[in-house]
Structure 1
Amino acid sequence: MKSMRLTVIGAVLTLTGVVLAPPASAATPAQILQAGAELGVRDGYPGVIGLVGTGSGAQVVKAGQSNRFTGVPADPSMKFRIGSNTKAFVSTVLLQLASEGKLSLDDTVARWLPDAVRTNGHDGTKISIRQLLNQTSGLPDYAGDARVSVPYIANTDPRQPWSPQSLVDIALSAAPVGAPGEKFFYANTNYVLAGMAIKAVTGNEPVAEIQRRIIEPLGLKDTTYPTADPAMPANSLGGHFWVGNFLIRDVTTSNVQTFGPAGAMVSTLTDLAAFERALFSGKLLPPAQMTELKTTVPVGGGAGYGLGVGSAPTPCGPVWNHNGAVLGYYSLWLTSEDGNKQVVVAANEFHMMGGTRGQQDITKAALDAYCAL
């Protein structure tokens, strides 16, 4: 069967080509984001919700429907799948463990997972934890393999089991994309291994460490990390999948085991904003680990990738960012260096193809709103 390449996550937003609204515009950041949400709905999204503001206060916007089949309106309080925005949570846990002396970012994968990566030219003794987190390990992405992508997109068995090692093994069946440390290559495989390393170091599953170290201390009451249950919790955006130009599927229920620590989490606009603010203000990490978080490798176009977070140049200065895209859901966030200025946007359709007009609409609106703060 021919391999299908999933556009599961763009990793860092392509912001340099986005044209800002005219400086003379009297629109407020919330009005800019609202207009972008409405345009996103006109260009194909069933619904869009967003948040824009600073540490002293934020405003929310909404447009369209939460569920195209029931007609329920989109609501900014609703939960959604955050996809690869999960990666910043996983990275934060590993950075905390490093600050506690329980591991080093320079430890090899084989130090903690001796049998996980050692086949077909892949060698865990030459890949560091840091290289997993900044996507320079040289490992391929299992998500591009038809053995994973076909059942995930078909969504016929949302409870299909995928152990972390089984996903890694699928990735290792392909040749390395480069030598460790040679270049940036975005692979969900890296964060599946990062989750496995958390368990090896702590004895606990990644969900338990994220819950104890981040969700509970920050009071993120609407943030969860599902490990098996494919259903969404109450008060959630419905997930949609366009088929051609006219047909659409409800994919609210979908397999969370496919991505795990690479993209399984569920959250809300306000919880994601609270996490970003805490992370970039230094509440979650000591200074040395903050430096590690923000040390980037080049990804092109002046953008860089740190440890689970991206940085991009914009007309109003550098911005930290990431996006997440899994079956039925697309989201993105922007934040300032100190975590004070933030934008979070989520939409409830993703059909595993990047660069749609709707994605362009909400990306532009997010950047325009951010730069208007």
Structure 2
Amino acid sequence: MINIILLVITSFLIVVFAIPSIITVSKLKGLYDKPEERKLHTLKIPRLGGLAIFVSFVLSVLVWADFTNMYGMQYIEAALILLFFSGLKDDIIMLSPMKKLFTQLVAAGMVTYLTKIRISDFHGVFGINEIPVWVSIPLSVFTIIVITNSFNLIDGADGLAGSLGLIMSLTFAFCFYLNDDMGWSMMAFSLAGSLLGFLCFNFNPAKIFMGDSGSLTVGFLLSIFAIYFIESNSPNSGSILKLKSAPGIAIAILVVPLYDTLRVFILRATKKRSPFKADKNHLHHWLIKTGLGHKQVSLTLAGVNMLFIIIAFAIKDYPAYIVLGIVCSLALVVGQLPVYFYRHKISDLEADDNMQDEIEQSLRKSIRS
């Protein structure tokens, strides 16, 4: 426990001391995230916060974490470095979507093929339990890419990605700790400490963004945590907790970015648009339209994510397919609320306008009479 506390303090302090220098250099070199039509900020904001997150995570883990019983850590580190630098290049000089996707495929392939961190059991979901390696590897690669990009896409409001990442990493950290997976727990705690330090500068009004280098790094780590969490609770594992509903709980932990990405991709497909073409249909965009500020949006979605985690752990003793069904059903309902509130607000405004028109007409009639 002492090492965990020191690790969190180390990762937190590295970010806190590094970001002011990064902000200064970004301003000198003009490395800003410029306002665009689809973005919510109206000022030029430095976008290299991911550099501080990555460095603090790596250094604190190297100093304090114990990798004795963690097979294939060198491949995870190599994949993380590869992904970070692709994101950093995109933050500085832009990188084509295909090149970013190729880098993600390589990084995900390294982890799933060269380590044992891959989905090998469905825990009874869809009536499937163990799956063969030739299915497990591509499925795991797909899962890593989806989670990584979903976290990248949710990074659209001040403090949102950092808050969600903090909640998710802390949840995984405590789960690994209770399962006596100390190396994994320390990795998750290190990420949490880095994000906590980052939020000191990213919460509204944001002084810096994490950029692709940060969102891809955090999303990639969370995807690996999720897969390991599912696998460490499989029937054939030596897990202490043995959560038979692990897949449903993992989805609940990552529910906001996963649901938001799925929803946006479906909407774009139904409108016959490219699913990769950016727009303003994300949950945070709709919440902003209802009149909420950046801080309120971040706190609202973070609170929703925490609520899903609490519900999932409350029903953890049910079979995985039931927990998964409940989580997905709730997500479908809750995810429509921002759109409903916005349309209700528009209806109220239109009603007020009609009422005002009627009052003005009646006054004109009275004056004439």
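For structures 1, 2, calculate relative contact order in percent (Cα under 8 Å, 6 or more apart) and state which one comes out highest. Each step should come with its number before you reach the end.
Values: 1: 29; 2: 21.
Result for relative contact order in percent (Cα under 8 Å, 6 or more apart) over 1, 2: largest is 1.
Output the label of whichever structure in 1, 2 has the greatest value of mean count of other Cβ atoms within 10 Å over residues 255-262.
Values: 1: 26.0; 2: 23.2.
Going through 1, 2 one by one, mean count of other Cβ atoms within 10 Å over residues 255-262 is largest in 1.
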TODO: Have a look at 1, 2 and say which one yields 20.4 for Kirkwood radius over Cα pairs in Å, as calculated.
DONE: 1
Task: At a computed -24500 (helix-only ellipticity at 222 nm (-39500 (n - 2.57) for each DSSP H run of 4 or more, over all residues; to 500)), which of 1, 2 - done: 2
Open item on the list: Matching task: 1.7 is the computed value of distance in nm of label points 7 Å out along Cα→Cβ at positions 79 and 175. Pick the structure from 1, 2.
Closed with: 2
TODO: Please state which of the structures 1, 2 yields 121 when volume of the Cα convex hull per residue in Å³, for residues 135-310 alone is computed from it.
DONE: 2
Task: Value 1.5, calculated as distance in nm of label points 7 Å out along Cα→Cβ at positions 119 and 335, assigned to which of 1, 2 - done: 2
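FYI, it's all coordinate maths here, none of it is from the lab. Only a predicted model underlies this, so the values are computations on that prediction, with no experimental measurement involved. Cβ atoms are built from the backbone, for glycine too; each structure is taken alone.
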